[in-house]
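Engineer: Each in structure tokens, the structures are laid out below.
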Structure I
Amino acid sequence: MSRFGRIINIISALFVIAVAVLMLYLDAIHGLRLVLLVIQMGMTFRGLQAIIYYLSMARHMVGGKNVLFRGMIFLDLGVLAGTLFEHPAVYTLIYISFLHVFTGAVSALRANEARKIGSSWKLKMVYGITNILLAVIVVIYGIAFGRLGIAVWVYSIGLIYSSILRIISAFRRTEIVYIQ
């Protein structure tokens, strides 16, 4: 990663931490709307970025259609998050729970594949199981007990955690391999 890329990663991670802290101080309804806005902007941007990458370069690569499909899915999820502003908060909780379950299942499946080939898999499995448990917590406390703020707390803590990992990875030295 270049020096400019590292600086951009650190600045964007600090911005995300500031937004997550702001979410923690808002009430449940405004916090959920801000969560939806962050999800909508993030997924829409990521989907558009993947589609532009496909159109500019990935269509000429092996597996380039996977980039296109991933971009279309992210774009659809971002648009779906944008449509939830007018609906009750229960739909937002279900959407956030679905995202956590999906992310956890993908991480668990990746960990299982890594275990089969003999690579490191325990951290990926813990991450997957944790995401699934967070989804269960959001469903139980948010829907069953009517505590809408738990989804905001879970999402905010997740944003802070991922931003801290992003800052750490920005300071990590990258290996340069020279082919002779």
Structure II
Amino acid sequence: MQTEITKELNARLAKVKLFLCDVDGILTDASVFIGLDHEIKRFHIRDGLGMLMLRKEGIQVGWVSNRPSTATALRAEELKIDFLVQDKGNKVQKVEKLLAQTGFNWDEVCYMGDDVVDLGVLKRVGVAASVANAITEAKAAAHYVTQAEGGHGAVREVVELILKAQNRWDRLVAEHSA
């Protein structure tokens, strides 16, 4: 586990072509509000903009969750997420299907996870990232642990690292500063 950017981590980030993450605990603070037939989740707006920037730069984005959720599907649709996988089962097998579909390999994937169901993927990807409030095992498997907790801009933190390692961040900032 490390929170500083080393040459090795920067080299790994530079190879990323596919950004994948868990949903609950990564894109959200892991809270789910349920009443009657409605479910509500809170998503961080900067995480969303970060994923839009990745997509603009040609990096595909996907969410891999073991918990089907209408709220997640609505947010994925709003952001035009490339891949949304929401079903129970082994996440390694789910990611392997995405790799077959895209033609990418494990080294070209950045994955963010926070719990036991994410460990297999975290151990295989080129860039494994976890959040400050993840379980100990997820943080131990990560190449990078965010300063932010899940649902509080942690995804954006990793997105910025990817874009900076690929020399895209400064141009994006300049475009939005004009």
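Engineer: Identify the structure, out of I, II, from whose coordinates P(r) over Cα pairs in 10 Å bins from 0, in percent, for residues 48-135 alone was calculated to give 16, 49, 35, 1.
Structural biologist: Going label by label, the one that fits is II.
Engineer: So FRET efficiency 1/(1 + (r/R0)^6) of positions 64 and 168 (r between Cβ atoms, R0 = 30 Å, to 0.05), computed for just one structure, reads 0.45; which one of I, II is that?
Structural biologist: Derived from I, not from the others.
Engineer: Here is a follow-up. Quick check on the output: 10.8 is mean count of other Cβ atoms within 10 Å over residues 56-63, derived from one of I, II. Which one produced it?
Structural biologist: Only one of I, II returns 10.8 for mean count of other Cβ atoms within 10 Å over residues 56-63, namely I.
Engineer: Let me ask something else. Tell me which structure, out of I, II, gives 1.9 once distance in nm of label points 7 Å out along Cα→Cβ at positions 24 and 120 is calculated.
Structural biologist: Of the structures listed, the value fits II.
Engineer: Just checking, which of I, II has the largest value of Cα Rg over 2.2 N^0.38 Å?
Structural biologist: Evaluating Cα Rg over 2.2 N^0.38 Å on every structure, the highest lands on I.
Engineer: Right, next: If helix-only ellipticity at 222 nm (-39500 (n - 2.57) for each DSSP H run of 4 or more, over all residues; to 500) comes out at -11500 when worked out from the coordinates, which of I, II was used?
Structural biologist: Here the read-out was taken from II.
None of the figures in this text is laboratory data; all of them are computed from the coordinates on show. Keep in mind that this is a model prediction, so the values were computed, not measured. Cβ atoms are built from the backbone, for glycine too; each structure is taken alone.
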